[in-house]
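Nothing in this text is a laboratory measurement; each read-out follows from the coordinates by a stated rule. A quick note: this is a predicted structure, and the numbers were derived from the prediction, not measured. Cβ atoms are built from the backbone, for glycine too; each structure is taken alone.
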Structure I
Amino acid sequence: MVRSLFLLPFASNPGYAISPLEVLFYETGLELADSDSSCVHFGYQSFLGGHPKSLPRSFDNLIEFDVRDRDRSNAERLARYVKENNIRFVLAFDVQPVHPLYKLLRRAGVSAIVAYLGAPISSLMPTWKLMLKRLEVAISQSKLDGMIFESRAMADFAVNGRGVPERMITIVPLGVDTKLFHPERSEYAHNELGLPRDRKIVIYSGHMEARKGVRTLVEAAIDLLVRRGRTDASFLICGNRNVDESREYESMYTGMGIDQFIKFGGYRSDMVRLYQSCFCGVIPSSGWDSFPRTSLEMAASGLPVVASRLGGLPEAVLEHKTGLLFEPGNAKQLADCLETLLDRPNLASQYGQHGRARCETGFSLEAQRKRFKAAILKYVAREES
């Protein structure tokens, strides 16, 4: 029986993207503890969001800890908590490979420490800087046992940009609920959002920040609708916040007469049904992106996916197999890809079928659970032996 602590560097209930990971962490903690929930612990930056909704309502092994707070009293409070609860395994979410937290945890008696990184920890750098970074990692190596990444691309950033030894790395791609997200022909989006039924819906869902490439998508829509004169597609852009995030993008096509072709849906809780009535999905990221769950949700719903050739996206979307890729920020290429699918619906359908099959065989939630639990058990067994 191993007592575990999962440290998350944000307030409780951080949102849709993190919730499945919280469930995965909790289930893994239970497995380490022979199903004894009293041996599983979670730490959050704060509890301003209330009790974590992804965890059982009765679960109360919770500690408030801000990994960014370097105050000594903050560190000592965590150390006391770890000692008092005899915690032996800690997973730190998105904490850099060299961090004083790891030394603190070792001194408190933790035997196995793993960092889970959903974001890149470095960029490529000159050889001499890389040598210094490798030395830095080597010095701290005894404090961190392993690192889990969601894509090979993100792991390569760590190896080539930070000098992290390959042997410390495990790749665990995200998974998708293939029972919840499944193909089903529907006109739900047309009816719910007032979109004409004779138009195929191109959908985006995710953050609206600059790195997600929404501006590139809008530019591609303008290319297709204005320059190429297409009238057979609607663009549905869904955000992840209950606020109006559309204004800066709507100003891009003011006066062009295409307002009725581009719909900003805001935050939606009905993505399953929306995907089922769409023609294809788009992930136009222009900054970093790891292995977005959205790409799997679209594919599991039977949609072909068009994504930028960036980060872990080529691992999530197989070019000419489950979708098409374009160079980041290149709106013309994105428009070309969308036009190819619009003009060749049989090809689009083929990509969608392949994407669905790929999710069922290798990227289901169960596949993710197996990979993740195997990785954690490996690290724990290594330190416990």
Structure II
Amino acid sequence: MELKSALETANAQLAARGTRLRIEQRGRRLNLRGALPLRGDPSRSSLQRISLGLTADASGLNQALSTAALVQLQLEQRSFDWTLWSAPTSTKAKSRSIGIQAALESFETAFFTDPRRRRSPASSRTTWTSAYLPYLRRLAHQSGDQQLEPTLLMQTLTSYDDGSRSRQQCATALAALARHLELPLPEDWRQEAGGYGLHRARFRQLPTDPQILEAAARIPNLQWRLAFSLMATYGLRNHEVFFCDCSSLAPGGDQVLRVLPTTKTGEHQSWPFHPDWVERFGLGELAENPAALPAIQIDLRRTTLQQVGRRVSEQFRRYDLPITPYDLRHAWAVRTIHVGLPDTVAARMMGHSVAIHTRTYHHWITRRDQQQAVDAALARQPA
């Protein structure tokens, strides 16, 4: 009785959306029934069924709703093709047979027809545009002629900088897609997905100070060189470089940079490590001339912090730099550890929690604490 009631509710939802298709139960399976193009003459329609291969239960019903929305979309766009629906396949198998584009359309439809999201359409559209669409587009771009397999998900994920916020958000978006398609995630997905963690293989790959100086000198554009140098000196996120009060960098100033409250984690202050880099990189120019930074779109009514950050990462790649924006941020954090800055203070300067700080930089923090203990023990030894 519960399934019968849920089926009636689902069909009422389809009717309310103007969808002429209906979900029906035949034995232990669910089908779609409605006016569909004739196989031999697509210009004419008749009452027909699509066998979905879905089990008649709550989970299958939810998937059937998403499939009905996809079929309706194809009918409206006159792109319906029986070859995509002729075999009784599961959602997972169908996602492969109808191609990546159709799978993404199915996911988008399911996203917006979720009752929780329909209560706030504007917010849902913003979430889709900023937190899902960029990564799904990257997936489609990466696919080429490949099928939608776990290996393609991993290929797309690892195309983002290791340790970056974009990688973390990509992992969330693609995991949601995989759940929708019943596609298994790669075994090491969680390990590779960590947006704030440093992959173990990169512990020894952070740039040294000489390498950072060398990379800065390779940047031909003076504006982008200043942006790179500001991030390296103050450990900024890639978007924060455009949302700072640099007035303290003027001659005689205290060189304490104020990151504005419009940024991801709100207002915070950061100190230069190394202080002499302020003069070495000529950062004082930013106190007098904020336009010395690259002229990109930073009006948050027209763009997002994520898009600003992506623009920075793209520019690094365009110059073929061996250093990513997050490499600079991580290298700054490790410098503070080496000079003995308390972790609580460093975390506050970086605009994240102490828990994230200690988890991300555990390797170096542990080494520092052990070295301090060894030094203290040796100091107690009699001469």
Structure III
Amino acid sequence: MNTSEYRTRQEFIKRENPKGKDYIIGLDAGYSSVKVFFEKEIFCFPSYAKKLEDNMLSVAGDMDILYEDLETNEVYMLGYTAQDMIDSIDTNDTDGELFSRKRYNNKKFQILCNAAIGIAIMDKSDDREIVIQTGLPTSYVEGDTVPMKKAICKPAKFRLRIGTGNWHTIEYEIKNKNVYIMPQPAGSLYSVMMLNDGSYTHNARQYLFSNILVMDVGFGTFDFYGIKSRAIACKESIDELGMREVLKHTSKKILTELNEDIRVQALQKNLQKGTVTCVDEDKMKTEERPIGAYVEASSEEVFLEAMERSKNVTNTFRDYNYIIVTGGTGGAWIEKIKKYFSEMKSITILQGNQNDKLSYIYSNVRGYYLYRYNLNVRNS
């Protein structure tokens, strides 16, 4: 298998998207990556920030995202390059800070959100108000909306450098009334119902008047958002049942079979190259060993567990006509999911990216943006 497809991606896609009365930004600050959708671009980068020390080399690389806090003068590397700087046994950064539900007060989470918004407004040249549409795991919305809004609305002043480009000073303050939060899977529901110009598809009404379930399998959570008879019937989140769990299983297999201890975040580099460097300390010898079989076996194990637990959440999918599969892990599992439901003739599987062949990781954030754009234009 191609293990690089399991690595958290970093990319910037220039594209004209519909332009709102206000300056709308769709923001999905996930456990694995930060995704952004706005009128000029779609982009994502890994949700990882590493503080740089004075003795680190200052040569710029194409994949670098550098963030300078203008209050403390601290400099952080973000995203792909920051992940590549993780030591294989590093436990300080990898196992808690940014994977915790209560991460909103964490400085690195703040930096990641600031940077995402900063990139989106870097070339903004008008006085339109910034409006943010974001989301939270389904069962977190009620309890976490206030701290999430607080993190986004905190006044920000910093510098950014993307790749080998110039430094840009960014300063903004977003009004609380301009930050909107919905259940994350609802983003994919709107994405399935909306075209790239912000209009609804011809079958959007059919979906809304049917019984429809969104299964959003991300990095840290497996979220369900179900509608029956035009009323919300299911709002559940299962923690530790996404790609992070796949990588934890993979890490354990590598330790058992190859005697190499590689933590989840550090494993990203190995996914990229598809191998682990095994060191024979007695013979002073190294050997590259493939890890594809471990990743594939781990993915299958977690998938089967996820399907069993989803039956409990959904009453074995009774009464649902459609299931929307979304999220990065959902995309990785789409063929498994189609096969799993192949004998349930009453259910049609819909792909979260069916109206726009972007990666599944963007399905929620695309829906955030287009939903808010539609309301913004309609109310102008």
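The table below lists the values:
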{"item": "Origin of the derived value 28, 57, 14, 0 (P(r) over Cα pairs in 20 Å bins from 0, in percent; candidates I, II, III)", "result": "III"}
{"item": "Comparison of I, II, III by FRET efficiency 1/(1 + (r/R0)^6) of positions 181 and 269 (r between Cβ atoms, R0 = 35 Å, to 0.05) - largest value held by", "result": "I"}
{"item": "Which of I, II, III yields 14 [relative contact order in percent (Cα under 8 Å, 6 or more apart), calculated]", "result": "I"}
{"item": "Comparison of I, II, III - label where Kirkwood radius over Cα pairs in Å, for residues 173-340 alone is highest", "result": "III"}
{"item": "Which entry (I, II, III) yields the derived value 4.9 for distance in nm of label points 7 Å out along Cα→Cβ at positions 117 and 293", "result": "III"}
